[in-house]
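Visitor: Multiple structures follow.
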Structure P
Amino acid sequence: MKFITSDNVQLTYTDEGEGQPIVILTGIGGHKLIWKNQVNFLLDHHYRVINVDARNQGISQRTFKGQRIFKHAQDIHELMTDLNLQDPVLMGNSMGAATFLAYFALYGDQHVKAFIDVDQSPKMLQDQEWAFGFKNLAWDNFPYLIKNDFGKATFHEIDATLYQEIKLLNEQYPYHSDQNQSFLEDHATQDWRDVIVQLKIPYLIIAGKQSPYFDYHFAEVVANFNSHGQFKVIENAGHIVMAEQPEKFNEVLHNFLLTL
């Protein structure tokens, strides 16, 4: 399906099933297909699943416009408004989770049922009072590290069939990291801790124990920001937790959804 944003950018998404709506966003440069196992699982359990490719990635339109995390949040707000979603659950991996945090900063959480953050620390930059940044990213090395290859995101191999499907999509719809550098920098300089502290909805932080990007201990710290938080750490998983350990991830996801 296609959606045209207020600044005339075409987003691609799927909208399947009936019941409690769940909106899904992928990390930077990713394709929504990476959530294939979760989409199928949620459909089998009678949820409505809206899976979105952000602007400039997946099958969505490439554009120079909107190189800001808040614009991505506006995109998702416009799409959810167009679909007339009632109290959706918002679930994102990496930058996808950060986009939802930007959404809360702009629009609040009063029309959202719950939030699921998959391996995304609320503050990417590490300093003396925050030890859970992205790798060892700090202000003194920011200009250098943010332009480097971040290395392999996974710890455990992704299912071979899904991997090949993603590889084919990457060939058909390549992601141009050099054209999205300013967006990455905008994403990396945000601090969402004050947003999470003020959440009044249930939220779950899921971390990969072997994530090459974030120290998994951040999940417990962030879950304890307020009384609505929970956390789970999944063994033998890196940053792309849902694709590396789909069965365990789906179990954690299902158990959380049953509490809502």
Structure Q
Amino acid sequence: MLTDTHCHLDLPAGKAGMIRDIKIELLRAKEAGVTTIINVGTSIDASRKSIEIAEGTDLVNVYATCGIHAQEGPKDIKKYGPNFIDELKKVAQSSKKVVGIGECGMDYFLEKTDQGPATSEDQKKAQRELFEAQIKLAKELDLPLIVHCRNAWDDTFALLFPFFGRSTKKGVFHSWTGNWEQAKKALDLGFYISFSGIVTFKNAGQISQVAKMVPEDRILVETDSPFLSPVPLRGKTNEPKNVRITAQFLADLRNLPFDRISDITGDNAKKLFGI
């Protein structure tokens, strides 16, 4: 009953942009005991592709979400103009396979690295506006929100709290990287917390501590493939079958049988996404 709650089968793999054999990946996932996969949109075009993948297979249960990642926002706004959110809404309403809005959120990754200039105030403002538009869309369509947050916790929570205090449909913080104080804020909002292969990394002690403490009824597991392969596959292209490795890590971490963590995370995915 394994559920990969966040992957990107539509994206190419590796630095060379290798085209993936989706059918083979789904067969391998099925063999690994994965029964359900949620393919997550990162742009309007990627959201369309996500739906196409979800509707085009019966190997496992595949669902789609529709969203615009912070890093894809400028491209989509330029391509679709000021009515980009109407286009995203149209895509989200085009298929019964759509079970969420996102991924969307805030990403200030460059703020604390040597890889380039810090995220500017103008860029932060644009990200906030993009995120808020998708929060409102999720509320309008009564769909859960898939949240991406990197180095932007304060701004992310500042946007979420006014909208989700009394909401019935909440959402999930995918590929969790925050500390326990931040996790408590997410839980107070009614959100789920999902763990990717990052939780298996040797330098992920803080994330592991959160993974031990998240209540059973709020924990999810994902691959974020083709990214973030778990140990011992770190550095290789990830795929949905590897959600089993991360689920086993969580089971060991929480001193639970593997079947138990599989059932818990699978049931939670059903409740959140209505699948």
Structure R
Amino acid sequence: MHIESVGSGPSIAMIHGWAMHGGLFAPLVDRLRDRYTLHLVDLPGHGYSRDSTRPLDPAALAHALLDAAPDAVWLGWSLGGQFALRVALDSPERVHGLVMLASSPRFVAGDGWPHGVKPTLFRDFASALSKDFRGTLDGFLALEALGSATAQDELRALRAQAFARGEPSTAALVRGLELLDSFDARDELAGLRVPSLWISGRRDRLVPAGAMPVAAALAPDAASRVIADAGHAPFLGAADEVAQAIDAFARDCFARRAR
């Protein structure tokens, strides 16, 4: 896996969402690199890890991710939250804290969980990939930007970054959609042994804002933060507010371990 490290100070590891790569976190890097060492992951099949033979599987990648960024606060955006959460659940002694950024313990709505998308959404995207690869990706990017007060600017940023490191592999995209469709970690949250922060955009059309406070209530030592005018990529449209929330949370996490 390609993992780029920038900045100086305590470590924050960041994992991108579906079809993207670590370069998308540039707005957060600009705001945090003076205080933290930021480890930007390109998941297998994505970005500069496009040709990686590692499986796109949270459990299989957890140890490799930890070895690349030990003693860090872990942040996962959207699909990336599944990987960051797995790291925190499996190795809490090596993780300072967890930031789930527009990333839910369950992405699909179902019995007892209204805070998700319709059950067919990710399967429909997977089916469409083979017919219109780029058009399907662009449709997903539009859904990510939808609702934000700065939707057009965010969509331009997402489109500019989407292929900046080459096209993601079709196999990785299909696998990522399978993960989004099947993921359900609600029952595991009670066993989370690190502090966590759940950040959402109130206008998010992929992860309803209500999912994050509910998820935080399922985990011990957890808090939620809703960004009022943001969509699914709040670090693009509300970068200052998101960076400030991450900074305050990370400083508290590192201070706890130092005591």
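Visitor: Can you spot which of P, Q, R the value 19, 18, 10 was calculated from, given it is semi-axes √(5λ) of the Cα gyration tensor in Å, for residues 18-97 alone?
Guide: Numbers: P: 22, 15, 10; Q: 27, 13, 9; R: 19, 18, 10.
The read-out comes from structure R.
Visitor: Here is a further query. Where is mean count of other Cβ atoms within 10 Å over residues 74-81 largest, in which of P, Q, R?
Guide: Details: P: 19.4; Q: 14.4; R: 27.8.
With respect to mean count of other Cβ atoms within 10 Å over residues 74-81, the highest-scoring structure among P, Q, R is R.
Read the figures in this text as sums done on the coordinates, not as results from a lab. Because the structure is predicted, anything quoted here is derived from the model rather than measured. Cβ atoms are built from the backbone, for glycine too; each structure is taken alone.
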